[in-house]
Structure 1
Amino acid sequence: MFDTWAAPADAAAHFAHRLAVETDVSDVAAALDSGTFVLLDSRSAESWAQGHVPGAVHLPGREIPARAAAELDPAVPVVTYCWGPGCNGATRAALALAQLGYRVREMIGGFEYWAREGLPVETAQGVRRADADPLTSPVAVSCGC
């Protein structure tokens, strides 16, 4: 495993590419009100009802090819999310959107890390914030990244 390493230039290109197509929940939370992108929840209707990011657009991944053109402005970049790191629904949604010509990034960590970091969650009962999980988000300090 550690007998082969990428050349520094190859590693730099790889990580630069990842940063061009991924973002994290903290960056999304900080920029959500900027109006520079649409946040898209690609989960099912039942998952959406269980809780979602306030202000997100609900468009289940399987429905993207049929509905994206009617519901999303192709001039506005899209950030996709699904359940969490164990789910590749956001990746599939991002791929479908990219294939349709949208500029897109995937929110790594998904809804799971959004909620675990104590960010606002919306349900039919309103918006709530849970305490941050100290295993996923530093409490009262920045991670420093």
Structure 2
Amino acid sequence: MAITQTSTTTPTQDGLALVGRLMIAALFIPAGIGKLTGFAGTVGYIASVGLPLPQVGAVIAILVELVLGIALVVGFKTRLVALVMAVFTVAAAVFFHNYWAMPPEKVMMMQIMFWKNVAIAGGLLAFTAFGPGRFSIDRR
């Protein structure tokens, strides 16, 4: 017997999906604005962890956090946007919150930040799997 899945959602589910998108974007959009207005500092921070092409990395971070963050809010191409943001967030965790390579006094905070990023990526993957709900441009 095949299991079928309907794409019907309730108004409560659609409202919660919208609130979830807004809450996640509330983390990314201000961070993207901060990186844009503090571009030199962002480049310096990226360079400080030894990543190549820090200017390119800063532009990518701004695009993901600001542009894709706005796309997440309005529910445009939500599944793809959420997937890209999830990958970006896990990469940021690995490169910028690598608690396993930190001095003892920084381990706890970096470990919290690392797992926070993993949890955010999990929420983004849920949007990849289930879409944005009806209150979106995608209108799932």
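Quick one: helix-only ellipticity at 222 nm (-39500 (n - 2.57) for each DSSP H run of 4 or more, over all residues; to 500) came out at -10000 when computed from one of 1, 2, so which one is it? Could you put the intermediate results ahead of the total?
On the way: 1: -10000; 2: -23500.
Of the options listed, only 1 reproduces it.
For the read-out FRET efficiency 1/(1 + (r/R0)^6) of positions 23 and 71 (r between Cβ atoms, R0 = 25 Å, to 0.05), a value of 0.95 was computed from one structure; give its label from 1, 2. Don't jump to the answer; show the numbers that get you there.
Details: 1: 0.75; 2: 0.95.
Label of the source structure: 2.
Which one of 1, 2 has relative contact order in percent (Cα under 8 Å, 6 or more apart), as calculated from the coordinates, equal to 29?
Of the options listed, only 2 reproduces it.
The value 13.9 for mean count of other Cβ atoms within 10 Å over residues 95-102 was derived from one model only; which of 1, 2 is it?
Answer by label: 2.
Given a value of 0.6 for distance in nm of label points 7 Å out along Cα→Cβ at positions 31 and 79, calculated from one of 1, 2, which structure does it belong to?
Computing distance in nm of label points 7 Å out along Cα→Cβ at positions 31 and 79 on every structure in 1, 2 gives 0.6 only for 1.
Only the coordinates and a few stated rules stand behind these numbers; no lab work does. Because the structure is predicted, anything quoted here is derived from the model rather than measured. Cβ atoms are built from the backbone, for glycine too; each structure is taken alone.
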